[in-house]
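Before anything else, here is the set of structures, which you'll find just below.
We did not get these values from a lab; they are worked out from the coordinates using the rules stated. Just so you know, these numbers come straight off a predicted model, no measurement behind them. Cβ atoms are built from the backbone, for glycine too; each structure is taken alone.
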Structure I
Amino acid sequence: MKRVHFIAIGGSAMHNLAIALHKKGFHVTGSDDEVFEPSYSRLQKHRLLPEANGWHPEKITGDIDAVILGMHARPDNPELQKARELGLKIYSYPEYLYEQTKNKTRVVIAGSHGKTTITSMLLHVYKTLGRQFDFMVGAQVKGFDTMVRLSDDAGIAVFEGDEYLSSPIDRRPKFLWYHPHIALITGIAWDHINVFPTIEAYNHQFELFAQTIQPGGTLFYYSGDPVLSGIADRGVSVRAVPYTEIRAATKDGQTVVNVNGRKFFLKIFGKHNLQNLSGALHVAKETGIDEKDFWEAMQSFEGASRRLQLLAGNEDSRVFYDFAHAPSKVRATVSAVKEQFPGKRLIALLELHTFSSLNREFLPQYKNSLHSADEAIVFFNPRVVAHKKLPEITPCDVRKAFGNSSLRVINDPAELKDFLSRLKLSGSNLLIMTSGNLGGLDISSYANSLII
């Protein structure tokens with residue numbers, strides 16, 4: 001039995017990997033200074049929850065086969081120092097995912113937007129069709145208990161490829177560890193300004209990723225992205241295949257795809273999702289899935305958690321919840337909802353929460369991103385700005401950056417709560433976009449009360 005210890009086990013990806021290894025028969029231990037939901041309950045269910053918060057160097061012993069270091073830990077973490085003193089093998093979680101799947105066919109979905117959705121689409125198709133596969137995805141997907149699965153019997157592993165740092169002591173992007181046989185890049189739009197201070201530095205990571213594709217492999221990329229086209233034109237050493245969006249129609253709020261004279265009715269919508277569908281179809285076919293079977297399976301796909309998730313609604317009004325936070329994601333998501341329901345007034349609420357979005361230098365990237373909404377509100381919490389040790393921003397800064405002098409900007413959680421409590425959605429749709437928590441509000445509890 002292999003012994004694996006997690007430093008910062010409570011992280012979103014970390015606790016899922018811990019559970020996956022536990023299910024595989026490994027002896028798993030871990031530590032963290034604080035564990036939040038849903039990690040807390042999931043770790044507790046599998047008896048992996050640390051007995052006490054904090055770091056405990058005495059847990060690090062010479063019989064541990066691997067130490068997995070999470071991003072939440074600091075480089076001077078006492079458990080990390082003890083592991084180094086003992087000469088233990090220390091992995092980042094993407095490095096360990098590769099270690100567990102290095103003899104499998106690896107599929108990696110990368111890009112600044114859409115990678116979670118495409119990965120989720122593939123997982124749904126493979127599961128629906130009864131195929132065995134390992135995976136790692138960045139959001140909860142309906143029908144899956146965890147966001148990571150590792151097994152001995154699957155011949156294929158599907159990973160969402162994140163460009164953020166691997167660990168506190170490994171500042172390479174996570175996706176450079178996976179060495180895929182099949183890769184897809186959805187599009188590139190500058191993000192993570194704290195790590196990649198220039199557009200050029202950010203774009204270069206995807207060029208490096210393309211170079212990690214295994215000999216004889218395939219790169220699928222969205223042809224409408226000039227940066228991606230440039231990467232492909234400069235001559236990657238593998239087969240490079242462009243794709244465009246799937247053609248579809250909208251009928252009664254549903255997306256309808258016509259394939260060889262047969263209509264398939266889908267629960268997802270938006271031009272960005274039609275691009276995601278096309279990418280997923282290309283990868284599915286490359287891994288041996290018949291096109292008809294792909295479309296049959298996709299009819300029951302409801303999306304990943306917080307990816308245009310319908311929280312509440314009726315024929316008159318709807319409340320959607322989305323993870324969108326980067327400018328390109330915000331722009332695509334707002335446009336998708338407006339185009340799908342052209343007769344409805346659209347109210348868009350965006351929280352600025354990430355390091356990039358709260359950075360005064362980066363804010364102008366959001367110009368006109370909320371333009372498709374009939375009413376737009378931007379919320380940010382000054383406490384989060386201070387916690388990230390960023391210079392203060394003002395509502396005036398936000399309005400100027402978004403290019404909308406009449407934009408409603410809220411920077412007080414109590415004011416946001418009051419705004420939502422008085423909001424009535426008769427004949428309107430509400431789109432909430434955040435990677436944060438809206439100042440501690442439980443938006444799910446508000447959703448039904450907003451529908452008249």
Structure II
Amino acid sequence: MAAQSKIKANELIEPGDDDAVELAKRHLVQPWPYAGSVGNEARALIGEGDGIYITDGSGKRLIDGPAGMWCINVGHRREELAKVMYDQAMALSYNTPWYTMNAPSAELAKRIADVAPGDLSHTFFTTGGSSAVETALRFMQFYNNVRGRPEKKLILSRGGAYHGSTYLSASLNGRPRDRDWMDGADELVVKLSSPDPFRRPKGTDVAAFTDFLVDQFRDTVARVGAERIGAFVGEPVQASGGVIVPPDGYLKRIREICRENDILYVSDEVVTGFGRLGHVIASGDVFGIDPDMITFAKGVTSGYFPLGGVIISERLLEELRRSNHPDALFGHGLTYTSHPIGCAVALKNLDLLEEGVLAHTREIAPYFQAQLKTLEELPLVGEVRGLGLMACVECVADRESKDPLQLDKDVGKRIDAHCHELGLLVRPLINMCVMSPPLIISREQVDDMVAILREGISRTMDDLRKEGVWRG
């Protein structure tokens with residue numbers, strides 16, 4: 001007989017309750033687990049959130065440096081969003097999207113159309129970022145099937161990319177560790193180089209590197225055949241790849257090649273959308289491009305409810321409507337597509353963004369970037385880069401070789417551990433630390449964050465020297 005839990009089903013687990021750790025190890029499978037600990041793992045327990053802060057299981061108050069997972073854009077404990085969830089649940093908690101609809105989803109789709117670039121005027125709602133990218137890819141396949149081009153299905157993606165955890169979306173990922181032990185639709189994906197100026201070939205300036213990236217894209221289209229390529233999927237800023245900001249003009253030039261070759265350009269704004277760069281949609285307002293589709297999630301509800309979506313060009317829909325196959329069925333949908341609670345939360349979240357949070361983000365972002373840039377004074381830091389309220393501190397063994405491999409591969413986790421002790425949660429990525437705080441952060445809180453990060457990196461340098469891992 002299975003061991004009985006010490007708590008009853010109707011009892012609330014308090015933030016510091018050891019029962020949560022026990023139950024996690026006994027019953028919870030964490031995301032991205034290692035085989036040696038899968039199903040037997042407890043991670044750092046978070047009990048509460050308030051503004052830009054969270055409180056861990058021991059009662060320690062921390063700056064939420066990653067804003068959850070790039071998503072708590074308007075901050076924790078916003079009563080306005082909690083009230084909307086309650087009110088909408090009491091009015092209508094759910095409706096089947098197969099043969100009914102709800103008002104919040106229609107209103108949200110209209111408001112998104114109002115701020116989307118070009119002719120992107122229709123939205124298909126999903127449950128998150130992975131399902132949003134998956135939907136965009138399945139729509140591309142359907143679109144080309146209806147248009148009599150079943151061979152036009154290949155997808156161009158890039159090194160360093162992260163687009164999701166579902167089968168097709170994960171197949172686009174360009175981080176090796178994501179795919180080492182996982183299968184994917186490799187026959188459908190063609191990978192290109194990461195647009196990372198920091199890792200450009202030695203002796204190559206940024207302009208020449210940009211030309212290389214564009215030429216590689218154009219040459220790949222010519223080699224593979226435009227008649228076989230259905231879409232290019234790219235993040236405006238590669239988020240989980242290390243906050244890779246592409247060179248100026250790169251995205252516009254790639255967009256033009258796609259347009260010339262009838263390749264659908266899918267801009268993955270799961271991270272950059274809904275405020276992270278100071279705008280609701282960054283593709284047009286920040287980068288000056290009008291994609292064929294834009295995916296979003298995370299910040300659309302500031303993490304308060306699972307929601308994502310794909311904004312689709314009117315041109316694509318019109319071509320389908322006037323095709324010779326009016327009965328062709330886009331056989332794709334989710335139980336929680338256009339969820340009324342999620343869409344209601346997103347509407348209120350959009351109000352908060354447009355009523356001051358976006359303007360604050362644009363005002364404070366230069367200060368945030370400048371203060372973090374001072375960390376390049378530390379010899380372990382190879383580069384600090386970012387845009388808006390997202391940034392990455394990349395550590396290297398030495399600045400000449402830019403080699404991260406000579407360092408302890410968990411240097412990011414070392415820094416995170418020190419910062420946690422000092423009052424800051426960061427997101428470690430091997431040799432990098434990613435920062436993307438709630439958009440409501442103040443200048444004083446930026447100063448606190450940077451001071452803690454500086455001390456955390458300094459302590460890590462001392463550790464590495466003592467262990468003989470690094471001599472910097």
Working back from -9000 (helix-only ellipticity at 222 nm (-39500 (n - 2.57) for each DSSP H run of 4 or more, over all residues; to 500), computed), options I, II, answer is structure I
Tell me which of I, II gives 19 when you compute relative contact order in percent (Cα under 8 Å, 6 or more apart). II
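Name the one structure among I, II that FRET efficiency 1/(1 + (r/R0)^6) of positions 145 and 257 (r between Cβ atoms, R0 = 30 Å, to 0.05) of 0.80 was derived from.
Numbers: I: 0.50; II: 0.80.
Label of the originating structure: II.
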Entry that produces 22.8, 71 once Rg and Dmax of the Cα atoms in Å is calculated, selected from I, II: II
